[in-house]
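Following are the structures in question.
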Structure P
């Protein structure tokens, strides 16, 4: 569902609200406290005298809304604007900046920044299936982000670089994450959780650390300096292509990333990349995730509270 479809289907706040309710409770509204199935819709007014829609539990009398306990929680934005921002972020191949979102939906930059990070939180994939499997080939490589420190020397620039590890199924899914170093101990833990042990082959560059981790019978190494066309099967085109696409997004859309939030942007990219063949269903999937993840307050996001 693209931006045009969203604006047409959810032209009113009531239409958006009804769709959210059906998405969160496909089999009918249930109480958030006692899980009772007899809940009644009531109309009231909020602190600013704005009409709001709530549910009242017929058993424990709890009042709650469709956004309570979700990433929508405590948001004063209309759902129609939320839905437009979700459509923009789900469809933008190289990402979309908070400044651009603020212009599209007509909100302040601070509001758009918090909104975008809550949507990225919904894109965080927990307990995802390991990559690879029977007959599949895994590609592994590393890249670096940032590092420019004008007037502070080469060492300062090198220390400022953010190391990113990439694991990709050939012609399949990808996983990118920030790592502190490339030591075998830390990498082995990641590979054990992210790579299916039945994977046919693992292709990496010639770094000695990979040779010490993987079974020689499965491990294949290539050299970056060799011509791309001469590698044959010893290539990391999938993971290198993912790195390239992410960096184009950083340069062309975001321009600058805070080191505190790099993981969020990497998760957003992976979520969208891994669903590139499921575009008609991305909006619905994202909305479902927003209703299932816990609230992300501005203070927690900015590390003012933990």
Structure Q
């Protein structure tokens, strides 16, 4: 079944080359034997691809001669599949930015794997050969290169890129450790009234590299450093900055602080991750370390337009509010 779907990769390749001007009206396109050798598909699968191109009016055939471009009117420049790990408010910002920057000459589908490797693998198998471009948020999933190459279209990785895949596929990524480090350095004047930084994080979907950034900052600038999986059962300690990506822990910290008569930004510090509209009102204004998801969407479009393989670090910053 997978091999039957992969003939679409030939269709997408010819469409792209027509759009790019490699093939002009009347030009001969590569032979069936060429496509068999390049893709590893059977002769019947390659013929299916040629027949689909003919049905779209893009090519015509001449017996014993081959296939020729009969029209350069490709109505859709890109058929794109986005595979995200989840869709929350900031991933929605990324999605909307991508669509707005891309324009109208593309078909875009969105699917989610919800951090489940089995679901992710099934998606790759089911969607192989259907799209010209795959934008994939694979996160911590490992041993992906062979699967990604079987998709039959261009692959662009987003948000996180395993080191083993760099140079093989374009990507726009967060550097979780250095994003945290740089953000904390920019907030050093506000952090100077505290003595310790503690990262509170337990969810397996959250990157552990954040703690590397916290540790490096504390070492370089003379702060104590700590890590907790949960604040439940722990008192809030004055003079400590708590950093957490988890909404539940923000609530735990705020409730414990109120019970102790402590206030964020005065007695202790509180820093969240990933900007959301609610951060402006939580805790009187919740300081946040966040990548720029709108820019990430724009960079994805740039990578689609650029055929070179590039890795782009997405910008991140500290958004200062009253909780620090």
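Values quoted throughout were computed directly from the atomic coordinates according to the rules given, and no laboratory measurement underlies them. No experiment lies behind these values; they were computed from the predicted model shown. Cβ atoms are built from the backbone, for glycine too; each structure is taken alone.
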- [ ] Using the calculated result 19.2 for mean count of other Cβ atoms within 10 Å over residues 66-73, pick out the matching structure from P, Q.
- [x] P
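Here relative contact order in percent (Cα under 8 Å, 6 or more apart) was calculated and came to 17; which of the structures P, Q was it taken from?
Q
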Open item on the list: Quick check for you: by FRET efficiency 1/(1 + (r/R0)^6) of positions 18 and 122 (r between Cβ atoms, R0 = 30 Å, to 0.05), which of P, Q is greatest?
Closed with: P
Task: For Rg and Dmax of the Cα atoms in Å computed as 22.5, 70, the structure of P, Q it came from - done: P
TODO: Using the calculated result 2.0 for distance in nm of label points 7 Å out along Cα→Cβ at positions 218 and 234, pick out the matching structure from P, Q.
DONE: P
TODO: Identify which of structures P, Q gives the largest calculated value of distance in nm of label points 7 Å out along Cα→Cβ at positions 114 and 138.
DONE: P
Task: When FRET efficiency 1/(1 + (r/R0)^6) of positions 58 and 266 (r between Cβ atoms, R0 = 41 Å, to 0.05) is computed for each of P, Q, the largest belongs to - done: P
